[in-house]
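So, here come the structures, one by one.
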Structure I
């Protein structure tokens, strides 16, 4: 199960990097912001995104001890979205010891 999750999140991370980079090369978010911000679904998507960032950040706060690391992850989550989310999950997956599973992935704090 853990190996399958590592593969899954690696694929999603690579895909999201590709999507963000190619989109950024073709369209400047900052020059298109006024027209994008006028679209109700764009505003709903942004609210949805930041709500998800909050949910993931609560998990980050549980998993990490250092306030500095928590703040870094908050910045990364807000700036990079699912790229940072996938990176955090992958780090947690690779921190697991042999024989540990999903229970430890979600429940075990860093350094335990």
Structure II
């Protein structure tokens, strides 16, 4: 196990996506976040929806997943935000070292 996870979420605006990404990076809860435009189709309250969204892929320490999910929930505009954890089984050693260094916080 690499010690890294990917938290995936979608949100309904690019500015909101950037705000969420900046908050996670500022708190050192994520090392890197990609934001991509997406077209989502889903059923919400018995209605088929088709909406433009922005997909965020956040690379984080496995130990920080709970705190990152809490931050996403707090800042998210959706009633029920998508928050998915994908465990990363293996990562390039140099990338892993960088990601762990980027999310290192001073002990309280």
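Every number here is computed from the coordinates shown, using simple stated rules; none is lab data. What you see is a predicted model; the values in this text were computed from it and never measured. Cβ atoms are built from the backbone, for glycine too; each structure is taken alone.
Observations on the structure shown:
- Label whose coordinates, when distance in nm of label points 7 Å out along Cα→Cβ at positions 28 and 84 is calculated, return 3.0 (choices I, II): II
- In this comparison of I, II, the computed figure -9500 for helix-only ellipticity at 222 nm (-39500 (n - 2.57) for each DSSP H run of 4 or more, over all residues; to 500) is attributed to II.
- Comparison of I, II - label where mean count of other Cβ atoms within 10 Å over residues 20-27 is highest: II
- Comparison across structures I, II (criterion: distance in nm of label points 7 Å out along Cα→Cβ at positions 12 and 92) gives the highest value for II.
- Comparison of I, II - label where mean projected area of the Cα convex hull in nm² is highest: I
- Computing Cα extents along the principal axes in Å, for residues 4-43 alone across structures I, II gives 41, 23, 9 for structure I.
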